[in-house]
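Some structures are shown below for you to check.
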Structure P
Amino acid sequence: MLNSLNKKTIKLFFAFILTVIAAASFQNNFLGFADQSFFTSFQRDSEAFVLGGIVADDYELDKKGANLGGVAKNYPYKYPDNILDAYDIFLNGVKGVTPNFAPYLSQYGIQSIIFSKIHSLFGLKKLPQLQIINSVLLAIVVVWLFFLYCDIYDNRFSVIFLITMITSPWVISFARNLYWMPFLWFLPAVFSALLYQQSRRLHRLLLLFAIAFSVFLKSLAGYEYLSTITLFACSVFVVAPFFNNSNRSWSNNLKSFIFVFSACVIGFICALLIHANMRDESIVAGLKSIFFNDVMRRTYGDSSLWDSGLKKSLESNPLSVIKTYMTSWTTPLVMWLPGSIFKFLFGFVVFGLTYSYFRKSRDWQKNLVLTAFFFIVPVSWFVLAKAHSFIHTHMSYVLWYFGFIQALIYVSIGLIILLLQDLLRLKNISQWKRPSLSIFILFIVLFATVGGYFIKSNEEFDKKADILSSGLFKMYKLKEGFSIYLSGNGSIIYFNMNCKHLDLTQRFFLHVYRENVEGVTGGASAFENLDFDWYDFKITSPNLLSKYHGACMSVRSVSDDGFNSISTGQFRLDGPRIWQEDIDFRPKVKLDKIIPSDLNDENWQNGVSKVGPGFVIPNNYLTKKSLKVGDVLSFSFSKDRIVKRIDYSEQYINVYFDGGILTPALDGFPNSIQIRH
């Protein structure tokens, strides 16, 4: 009896320590496994909707039937310009004005009700005071699952599960967010694991109710990831029988699976009906609104009915969405393991399962079921909510942590142990098995060697791309999917995440405009011509094991004496430009008057054309940005004309307009021309 009490005390103390460590990791990134800027800024826009609801309650605003919403200091609220105003108003308040509230109706928003009540009841005025609630609750749920999995699965899987959860940069970044409340993602799995261990009928009924209620709460907080949450809760009845010698029959496990799945569906439907009643004048009308405006928009709706921002997501292929989430990692996997290792682990497990099948390993079926089912868990959302997943690659990688990453690590460790055991007893293996084992081990060594080489060869590209993704350098988006970055040392970096469809053999042009630079082509007022071939300046493209596979990068050095604007794109040597983009780096300043160039030859006098209505001005940053077709020009003598065409050369800009020929002496140099935009 005393020994049993001591064991329980030690277990409770151990659970308390683990909960404190997990909560610290979730609340403050205590272990440092998430990039700090990623952790700090992650999903602030979603959280702002919860704060908007709290602010609306504080100021007794009309919430128009919603619980979530945005607030702005000044009317009207505009998304996304005012999305983060909620933080400032929540923390500092407003004086002399009443905030404006804009309802967000896509979710019911029970989290706003909960945190608003806690905020007012306990006087919690600081954001971390509310966030710590989520962090602690998720820590409790994760540690609870750890102990349950110790009993149901085995110690190795439960330890991997715990370490993965508290060191995942994705789980850490989601953990404290007021909108997401991620402890609700895993709470149904806790009750499901308890149900697996329970045989008493009344207790099982109560646990089924708890599962339905937890999914009900999750659905009222948001419908995101429900298929994954449901299958993860059901997973114990599929996977656990392969870990233990339970007396539970397959029919009992199948019934329990169906009951748990049904409980999740019932919880979802109850929440959906409440949300529909809030959404419109009746439940039926609300359901129709939710189906068309939310469900179809996030899944497989008609792309012609939506704007261009949603069109690509609705037309995307589910397989390409899954591929993106498997091959385009930009964060570590867990701890210090790079995301690029995800594909390597997946390949290793597939080949390892093949080996263990021919090897007739006793764990082959367990590892296969563990890997296959936990693969289905996240992929269910990628497929069912294909459009949502296509757009939300900045957050949905977290779904891999619903068992699949843990399964990959678990099975990989088991396969390594199996291979080492077979190596040690190679002499005792029967003659027919020895060649196949030797060939497979040789393959694994070769696979690891080649994989290591490929990972090493990606280092330069991945390091540079990581720096670009960090936001350290200013980024400008161009056509054809290109972005350029100004590195700070005079280099201009061209980057594209998907280069497979591009023709990089066509020459790039880069025209750099400066001020007071002597010796550039065409004189001080012209641009510096830095046209280049992509492959002369490219960084070696990454291979399949890189998270940036399919991307390309080229770095063009520019003398570091400052430049005002650039014009860049691609052109054919025997034809027109393929694409072009002009970017200026100075404040948006436009001239309101210009002076023609002092150009005199057989065609021009004082910069004015002798043969048609036109004049020339120097080609520089300000003149180029100050004139466009349709502008009205007011001349000293010839009065108002409308610009019809503008031609650019290396040194001059030719401006053509309506009406007759100008008078050079009265309209040309040094007379000024007024511009009305």
Structure Q
Amino acid sequence: MTRTGLIARVLIDSPLPQLDHLFDYAIPDELAHLAQPGVRVRVPLRSANRVADGYLIELIDPQQAAAETAEAATLDGIGSSGADTGYSGKLSPVDSIVSAVPVLTEPIWQLARRLADRAAGNASDIVRLAVPPRAVRVEKAWLAARAVSPEAPAAEAATTLAEPGFAEYPPETLGTIVADRLRVCIAAVPSLIRLAGPDDGGSTVGTWAITMAELAVSALRQGKSSILVVPDFRDQDQLQAALATLAPADDVVRVDARQSNPDRYRGFLTLLEGRPRIILGNRSAVYAPAHDLGLIVLWDDGDPLYGEQLSPYVHARDAALIRREAADCALVLIGHSRSVETERLVGIGWLRAVRPTRDSHPRVIPTTFQSEPDAQARAARIPSAAWLAAKEAVKSGPVLVQVASPGYAPMLACRSCGQSARCTQCQGPLALANANATPACRWCGHLAAGWHCSHCEATNLRVVTVGTGRTAEELGRAFPGSRVIVADGEHTVQTIGPEPALVIATRGAEPIPRNGYSAILLLDGERMLARESLRVGEDCLRWWANAAALAAPGASVMLAGVGGALAHALNTWQPGPYAAAELADRRQLRFPPAVRVASVTGTSAEVETAIESLAELPGLDVLGPVSHDPEGPGQKPGGPALVRAIVRFGYPLGDEVARTLKAAIVRNAASRRKPKGAAFRPAPTLRVRFDDPELL
């Protein structure tokens, strides 16, 4: 069918909620040969004398458009996912087709639309995560290579792959996950594996990485693509090393936020070539185009790095669940611990729990702060039993010491009254970079040379929390002659050798040891648990379990100053019962994930109007509204007073709540008028966020 005379339906790349639907445009004859779904276009906006970027979503004939116009005339307003068919005049033509490459595939567009509707957000915001910015030179080189050498048949790649062994698990379970499209939660084996390499120079990776790689190879052998999602670059490096031993490099595509845009776009174009691949990346990898998707795997789904920081704030786990349903593929959640969200899915029978055939785990010893005659050990916050174990272990290999905070002294307070020390410029917390440094703000960097307490006028400070730098200094004195290595957000150390050393690391930044740690000390447990968060218990268990999994066989893992259910769960390596108990408590209190939540933030009138629109929906309750003063870097004083309400509702009501709140957002945005003489209309202040993990 010729494309001449067809109408293009376009998604405009805009954060404005009132533009979150499809617009109809005429296709000029000179562009008809390039017009196809998924290409980038530029289109005029009839509401302003400007041109906007967008994506061509579909091509329809004029008769279909006319029929939909007649049907839309009976509706009140424009739906969030429908086309703007209420206009019956002459259609504006597409201004240009930026590229002939269809970068937005139909499955990704449908995923973006569904996720945006679920979170009362804009589909273009999801598409922005899925489709990287265009790199012209990379695209031209890719098109030229495709013209010379089209892709090889997909079946050829699978024949050379070895069949995975799944040695740690029942083969009848993991070996059939892809073919049977199973949904499983796998308990990862808490150990390290030394990969083969020239002259014994292979990498060391977690056993979880081998398990994920074997699952991906199993999918590739069946002609299926797989998406492997991990929290950060450290995990990506481990997983890529594991894949290098099992699959050809050409079959693995890394989608990494740390890549340059040309590299990221090059990998993205590779995924459009129509052959199965193993796709590896961070949270945005869940949106990668995949030919014949057969498997999605998430490692450590409770990690906060999976929470998207951009609107509409869709968690990677939620995106994976929705994409699995659309693709009808297998889904695996794997980790050393279990998030409460995963436990809920296990509890209702949606996920099947799979454990290793052999119950083997690190030897975790909870310790208390016993009287320690060595003053330097006391200063380093190490209980006597842990200090003795570390003193012996450091003679034969590296010892890991996990602490809560990076830096030297990340929190200071007035020595006289104990009030937290704050910056006079932005009210951010003051910190010390080293023992002789001037206190400085952690938010704006302002030096507080002449600081005085705003409450009691005193001028002396004391250290409240100790970071990696101060801990390394104290441990250096407690273990004289030992090499000290610091690994945190400021000092990236990914691997260490077998030589004796004290490794001071923050949670998640622990280096991978060549042969495992000879001892592991988990410090600052009480301080980690003091964080105000509904998730603090499961977060701590996840941090400690991931660190303990780096222990050498037979090494001791000392958990300092923590007892109760958390210590028992780590000691027995039974995260499932702990997550089940947490979920039971949250059901009684109507806390997520037993229910879903949405926060509605804006002026008092805006929030009240939005909440009133939900009044007829049964089974939901509203907390607030209460005054909301977001604290953090970049907050601008002098804005309108904001309030926030929290809406709690059951999962069956999710679509209706999202649809109603999205309509409130659109009405609010469309009602704001540009003040006389101003260049722009004021930005909307009404904000909605669903399922914020740190809301309660």
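Computed from the coordinates by the stated procedures, all read-outs in this text should not be read as laboratory data. Computed from a prediction, not measured in an experiment: that's the story for all the values here. Cβ atoms are built from the backbone, for glycine too; each structure is taken alone.
Observations on the model:
- Source structure of the calculated read-out (helix-only ellipticity at 222 nm (-39500 (n - 2.57) for each DSSP H run of 4 or more, over all residues; to 500), -9000) within P, Q: Q.
- Parent structure of the calculated result 3.7, given that distance in nm of label points 7 Å out along Cα→Cβ at positions 25 and 625 is the read-out and P, Q the choices: Q
- Here distance in nm of label points 7 Å out along Cα→Cβ at positions 121 and 321 was derived from just one of the structures P, Q, and that gives 3.8; the source is P.
- Structure (P, Q) behind the derived value 62, 29, 27 of Cα extents along the principal axes in Å, for residues 273-416 alone: P
- Sorting P, Q by FRET efficiency 1/(1 + (r/R0)^6) of positions 465 and 657 (r between Cβ atoms, R0 = 41 Å, to 0.05) from high to low puts Q first, with the largest value.
- Set P, Q, criterion relative contact order in percent (Cα under 8 Å, 6 or more apart): the highest-scoring structure is Q.
- For percent of Cα pairs over 37 Å apart computed as 47, the structure of P, Q it came from: Q
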